[in-house]
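K.L.:
There are structures below to look over.
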Structure 1
Amino acid sequence: MKITISETARISLDEIIDFLQAKWTAKEITVLQTDIRKFRQTMIDGIIKHQSLEKSPNIKFTLIGKKQVKLFYEIKTDEIVIKLFWHCKKDPLKLKYLLNKE
């Protein structure tokens with residue numbers, strides 16, 4: 001199954017990495033990158049089920065980066081689309097807008 005990353009997801013991941021570089025250490029960035037690789041592998045292997053959003057059951061999420069970041073994705077017929085990386089302390093009202101953007 002093909003895994004693609006939306007433009008919104010790329011931008012949101014860059015913002016999180018910039019924040020980690022400014023406020024934390026390289027270790028946190030490494031943890032985040034490792035969790036993204038693990039997510040990719042588990043999706044390819046088909047061994048994990050993640051929670052769905054209540055109002056959008058086709059959009060699922062998992063916690064990564066020491067449970068500080070939610071990775072939102074959508075499973076389509078022949079691909080998985082990563083829609084957004086969301087730091088859990090951000091404004092939840094903006095989350096709904098960004099998930100519906102694409």
Structure 2
Amino acid sequence: MLDRTRLALRISTHAYDAEIASLILAGAKDLSESAGIPVQGVKLTTTWSDGVPTVTDSSTITDELIIRAIITYVRFSFGSPQDFDRLKAAYDEQKAQLQTASGYGLRGGDEW
């Protein structure tokens with residue numbers, strides 16, 4: 001998850017890994033808690049040694065729709081992107097589509 005997100009941000013350094021990991025977890029939490037979309041398999045831990053963070057990514061998430069939504073969340077939240085409004089709108093649309101899709105969120109398969 002961390003490598004894919006770093007790639008989407010066009011970042012090759014590990015200098016921002018702790019911030020990116022925090023945003024990945026925030027995006028997963030936003031989807032699961034505020035939108036009711038089940039997010040499973042996102043596991044990132046940050047340890048600090050002498051003020052230097054090390055991020056371990058043990059994520060097992062495979063759902064591409066959830067992954068793309070989390071990455072979009074990180075993209076509009078990381079730094080000050082020039083296309084913030086477009087990215088935020090894209091994330092909101094992804095979240096809304098997941099909420100109504102079968103097997104996700106509010107619709108949850110056969111239940112309405």
Structure 3
Amino acid sequence: MKNFLYPTTLSEIIEHSVKEPVLVFKHSLTCLISAGAYIRMNHGIEKKLIRYPVYIVIVQEERQLSNEIEQVFGIIHESPQIILIKNKQAIYDASHSDIQVNDIPSK
């Protein structure tokens with residue numbers, strides 16, 4: 001998980017989104033669909049197909065943060081899930097097999 005950023009708070013993510021768009025990846029350690037999304041995301045980062053900083057939220061370890069993201073942005077929790085945040089606003093989200101690196105909007 002070396003390619004991902006680990007947030008400490010939601011406010012850290014939100015403030016970062018003011019400087020540049022950021023991607024949040026909600027990941028489950030016990031879900032095979034999430035494992036596939038993790039591989040795609042990691043590959044996308046390594047090959048520079050994803051041009052945003054990517055925060056990973058492991059839902060088993062960061063349930064409170066995951067719930068906060070759902071409440072603040074009004075996006076029902078899914079796992080796996082990606083949410084693109086720009087200027088404190090969620091502008092794109094996808095979950096499960098809809099998580100495709102090529103579908104993530106570019107900067």
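K.L.:
Comparing structures 1, 2, 3 by FRET efficiency 1/(1 + (r/R0)^6) of positions 63 and 79 (r between Cβ atoms, R0 = 25 Å, to 0.05), which one has the largest value?
P.N.:
When FRET efficiency 1/(1 + (r/R0)^6) of positions 63 and 79 (r between Cβ atoms, R0 = 25 Å, to 0.05) is computed for each of 1, 2, 3, structure 3 gives the biggest number.
K.L.:
Could you figure out which one of 1, 2, 3 the value 25 for relative contact order in percent (Cα under 8 Å, 6 or more apart) was computed from?
P.N.:
2
K.L.:
Still on this model: Identify the structure, out of 1, 2, 3, from whose coordinates semi-axes √(5λ) of the Cα gyration tensor in Å, for residues 39-86 alone was calculated to give 22, 12, 9.
P.N.:
Of the options listed, only 3 reproduces it.
K.L.:
Here semi-axes √(5λ) of the Cα gyration tensor in Å has been calculated and equals 26, 17, 10, so which of 1, 2, 3 was it run on?
P.N.:
2
Values quoted throughout were computed directly from the atomic coordinates according to the rules given, and no laboratory measurement underlies them. All figures in this text were calculated on a predicted structure; none of them were measured in a lab. Cβ atoms are built from the backbone, for glycine too; each structure is taken alone.
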